[in-house]
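In what follows, structures are represented as structure tokens.
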Structure I
Amino acid sequence: MSKIKITHIITGLNMGGAETMLYKLLKHMNKEKYDVNVISMMDEGVYGKKIHDLGFEVICLNMKQGVPNIKSFIKAKKSIEKTNIIQTWMYHADLLGYVLFKLSRAEKLIWGIRRSNLDSKVNKKSTMIIAKINSRLSKKVDKVVSCSLKAKGVHEEFGYFDENLLVIPNGFELGQFSRDKNAKIKLSKIIGVRNDIPYIAHVGRWNILKDYNNLIESLFKLKQRGIKFRAVLAGTNIAESNQELVGLIKQFDLTNYISLLGRRNDIPTIMAGADVFVSSSLGEGFPNVVGEAMACETPCVVTDVGDSAYIVGDTGRVVPRKDSDALSKGIIDLLNLSEIERKQLGSFARKRIVENFDIYKVTKQFEELYQ
């Protein structure tokens with residue numbers, strides 16, 4: 001029996017929720033049944049080589065900020081000639097995928113949406129325009145996959161055709177993210193800080209939706225309360241080279257309380273080595289980092305955005321967004337637990353991820369769409 005040919009189209013392949021989920025899906029899908037290639041509208045980023053190493057072709061269109069040109073469009077069209085299914089990830093790729101689908105012999109078009117915040121104040125004008133165009137085209141798409149319940153609701157209100165919308169959450173590789181009893185000692189060596197004080201971890205990229213002002217202000221309030229701690233921040237542009245972030249930290253006199261690690265390949269160690277994980281976002285779809293921290297048995301404090309509350313359930317603390325008082329209180333609540341109580345809460349957190357978000361279960365949901 002011949003394989004089903006699937007072409008994935010994504011805006012870029014740098015670090016991000018959609019990019020990570022695409023990589024994990026390709027890693028775990030049935031390669032005997034599906035033949036896959038990937039089109040990146042920009043370059044190969046972080047995941048291009050990793051996807052290529054899985055045995056899949058990666059075609060880079062090298063567009064500037066995802067803006068199409070004739071040469072890149074022709075290259076993309078040629079790459080989908082024998083495709084049965086086109087699956088796209090995020091707005092720009094959704095729109096390009098729609099145009100290519102109409103010019104191809106593909107039988108099915110599956111879109112992907114991820115944002116749970118379509119407020120024009122925190123999104124680029126170009127993003128809002130494309131999202132509005134896509135909302136009008138969504139009736140002509142076979143399925144629109146949302147990574148979160150919240151994002152599904154937001155897009156319905158924005159005008160997306162509700163009968164085509166469904167939710168498939170992000171999945172987690174539970175072998176990669178798990179408890180490591182020596183992780184705090186390892187993390188202590190990485191940051192050069194003694195391990196007899198609480199470590200508070202945060203992983204994310206430098207973006208307005210991550211609300212670093214909220215995070216830094218909440219940490220300042222811990223300091224005001226006389227709480228000893230070390231915050232470990234990692235991710236793209238979360239480094240000493242980010243003058244805006246460093247300036248914010250200096251403004252609150254937290255230089256000796258925060259370690260900036262930048263982008264890392266040892267995120268599981270950072271998560272497992274922390275006593276508490278914090279997500280301070282003002283907008284999310286389905287935050288991978290929260291589920292990953294939970295899989296490492298680290299209890300989380302999250303703002304009530306996207307599906308953060310749904311992911312955490314009763315295994316951590318959920319607080320209002322843009323409220324540093326509430327965020328600091330949530331952190332303090334978890335730090336005030338005994339070590340045994342925190343470990344028990346962390347154990348419950350991992351169990352919730354195992355039962356609801358295992359990558360194998362999620363991959364099967366995607367494969368059902370391809371039938």
Structure II
Amino acid sequence: MSVPGAVWDQVVGQERQIEPLQAAAASRDAMTHAWLITGPPGSGRSYAARAFAAALQCDQGGCGVCHACTTAVSAAHADVRVVATQKVTIGIDEVRDLAALAQRAPSQGRWRVIIIEDADRMTERTSNVLLKAIEEPPARTVWVLCAPHAHDVAITIRSRCRIVSLRTPAPEVVAQLLVERDGVEADLALEAALAAQSHIGIARRLARDPQARARRDQVVALATEVRGVGDAVLAAADLVQVAEDDAAAATAERDAAERAQLLTVLGAGTGTIPPALRAQVRELEEEQKRRATRLKRDVFDRAVTDLMSFYRDVAAIQLGAQVRPLNLTHEGRARELATRTSLADTMRCLDALALARDRLAANVQPLLAMEAMILALRPRSS
């Protein structure tokens with residue numbers, strides 16, 4: 001039974017799933033040197049990994065309040081390294097550095113814990129570097145990898161890991177977390193949890209940020225407001241611009257800080273960059289561009305996911321299914337569309353959305369992918 005404030009209490013809706021992690025933290029007999037935590041987006045993979053790290057370092061198995069727990073969860077513990085990439089892929093040099101770190105004994109805590117979030121973003125060469133490090137583990141080093149599915153990680157790596165599979169938590173559980181942790185009003189918390197399809201991070205942002213809710217409403221409105229080719233072209237351009245703006249807003253401050261720090265380290269100050277240092281500055285700029293690319297991809301993917309949730313509501317109404325809608329604030333819009341279109345129309349739109357996700361994953365130009373998707377969503381009379 002967890003104590004009040006225990007780190008495990010924040011891993012919501014996963015009580016049975018995290019039992020192997022809790023057992024390993026409590027007894028070395030249940031411990032292994034490499035773990036793979038899988039689960040759908042928003043299921044809490046990253047937090048489960050950090051909670052595990054805290055429990056390994058804490059004398060009480062993860063009390064949630066001691067110095068070891070608070071620093072491990074926040075990735076500030078000297079013996080807990082968290083790799084959370086904002087780029088499209090995890091670099092091979094970064095994993096080489098981790099492999100070297102893994103050979104060192106912990107300096108303060110009981111274990112050296114290395115967490116790789118988004119382990120599915122490793123290339124084959126990068127995976128091979130990690131494989132060698134996992135095959136030769138020091139006695140007090142623990143690797144914790146996170147990925148949506150076990151098959152997203154190279155078979156040579158996952159075969160050497162113990163797999164912990166998380167599930168999508170119930171919306172009510174996510175809503176309760178928002179109420180208790182963030183002080184969100186109960187109705188808004190449930191609305192956000194449903195709209196986010198139980199993705200904890202997205203639900204929190206929707207519940208706390210009115211602008212985020214407004215942007216989502218704008219995306220969902222595409223399902224019924226686009227009437228012709230001109231509307232589709234304009235809507236696609238707006239969506240691409242929103243993605244550009246979101247990526248710029250999310251990265252501008254960090255990009256500037258990174259550039260200033262690099263120039264300071266290089267001794268270049270704020271003036272003209274000497275020719276000998278320009279290559280290093282260009283390398284940083286390229287890394288920042290890759291990070292922005294991933295952020296834009298995430299915005300597009302979320303927009304498509306939001307639209308799919310709306311058409312799921314429409315299909316449920318057309319089928320007469322007695323299920324709660326995911327989009328409570330758009331229930332009237334979904335019912336109106338369901339009455340003037342057929343189930344075949346709805347399925348056609350869902351297929352178009354799935355195709356858009358495939359095109360974006362294949363690096364099709366976002367504007368073209370969005371134009372084709374939105375054109376396919378134009379309502380047709382039944």
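Taken together, the values in this text are just the output of simple stated rules run on the coordinates, not laboratory data. Note that the coordinates shown come from a computational prediction; the quantities given were computed from them, not determined experimentally. Cβ atoms are built from the backbone, for glycine too; each structure is taken alone.
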Ranked by percent of Cα pairs over 31 Å apart, which of I, II sits at the highest value? II
Comparing I, II on distance in nm of label points 7 Å out along Cα→Cβ at positions 28 and 356, the highest sits with II
If helix-only ellipticity at 222 nm (-39500 (n - 2.57) for each DSSP H run of 4 or more, over all residues; to 500) computes to -12500, which of I, II did it come from? I
Identify which of structures I, II gives the largest calculated value of mean count of other Cβ atoms within 10 Å over residues 132-139. I
Rank structures I, II by distance in nm of label points 7 Å out along Cα→Cβ at positions 76 and 92 and report only the one at the top, that is, the highest. II
Once mean count of other Cβ atoms within 10 Å over residues 300-307 is calculated for every structure in I, II, which label goes with the largest value? I
Among the shown structures I, II, from which was the value 21.0 of mean count of other Cβ atoms within 10 Å over residues 140-147 calculated? I
Tell me which structure, out of I, II, gives 1.00 once FRET efficiency 1/(1 + (r/R0)^6) of positions 204 and 308 (r between Cβ atoms, R0 = 25 Å, to 0.05) is calculated. I
Entry that produces 21.8 once mean count of other Cβ atoms within 10 Å over residues 116-123 is calculated, selected from I, II: II
